[in-house]
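J.: Heads up, there are several structures right after this.
No lab work stands behind these numbers, since they all come straight from the coordinates. Everything numeric in this text was worked out from a predicted model, so none of it was measured. Cβ atoms are built from the backbone, for glycine too; each structure is taken alone.
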Structure I
Amino acid sequence: MNKVKQVALGIVLISMVAAPVLALAQVSPVTSLAQVTLVINKILATAQTILFAVAGIFIIWAGFTYLGAGGDPEKTNKAKNQLVYAIIAIVIGLLAAGVSLIIREVIEK
């Protein structure tokens, strides 16, 4: 189980480093505020996609943990906690997207 956590953490960290680099590689040199906004939007969109994908994987993992619990209360609680944490991650991701939109609207006015 420890190995799975290490692999998942490695994937998340690599994605966090690679996503901004890939997003910046697709944009010409930044010369205006509109281009800065474009770069930030691409980075946020990539980060949100990764967040939701990882949260979905953890929801599936929690389901398999729950199915494999075999009535063991400790494993059942572990699966429930995994599910709750994945849902919390999704809610935080959605809130971050909402806050980002609100801040963008305030700045543009």
Structure II
Amino acid sequence: MHSFKGYLILVGISLNALVSSIIIAILITNKNNLFYKLFNSKAAIHLGIISYSLYIWQQFSIYFFSNILLAICCSYIFGLISFIVVEQTFERIKKKILVEHKAV
């Protein structure tokens, strides 16, 4: 019985993730839908582009700032700076290396 409960939890979580993904995919592909407009807005696309930097800084901000609004603002500011200084710099270096490598 105990292993069956674990199986149900595993399958239930996996099934929940699958169904949620399908629903989101359906909602964001219909151009007349509010979700499509929300997920394809400039703000959502911007957050998606800098999402890795936001992910990196959010733990730091939550740990050091007890005010959640301040933590969110600091995560965004640090994430944006990190994206510009680190990610975009390395992206330019990568493109330069790839161009030089193709020339050889």
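J.: Using the calculated result 68 for percent of Cα pairs over 16 Å apart, pick out the matching structure from I, II.
T.: Answer by label: I.
J.: Any idea which of I, II comes out highest on relative contact order in percent (Cα under 8 Å, 6 or more apart)?
T.: Ranking I, II on relative contact order in percent (Cα under 8 Å, 6 or more apart), first place is I.
J.: Further question on the same structure: One of I, II was used to calculate FRET efficiency 1/(1 + (r/R0)^6) of positions 14 and 86 (r between Cβ atoms, R0 = 25 Å, to 0.05), giving 0.80; which?
T.: I
J.: I have -31500 for helix-only ellipticity at 222 nm (-39500 (n - 2.57) for each DSSP H run of 4 or more, over all residues; to 500), calculated from one of the structures I, II. Which structure is it?
T.: The value was obtained from structure I.
J.: For structures I, II, calculate mean count of other Cβ atoms within 10 Å over residues 38-45 and state which one comes out highest.
T.: I
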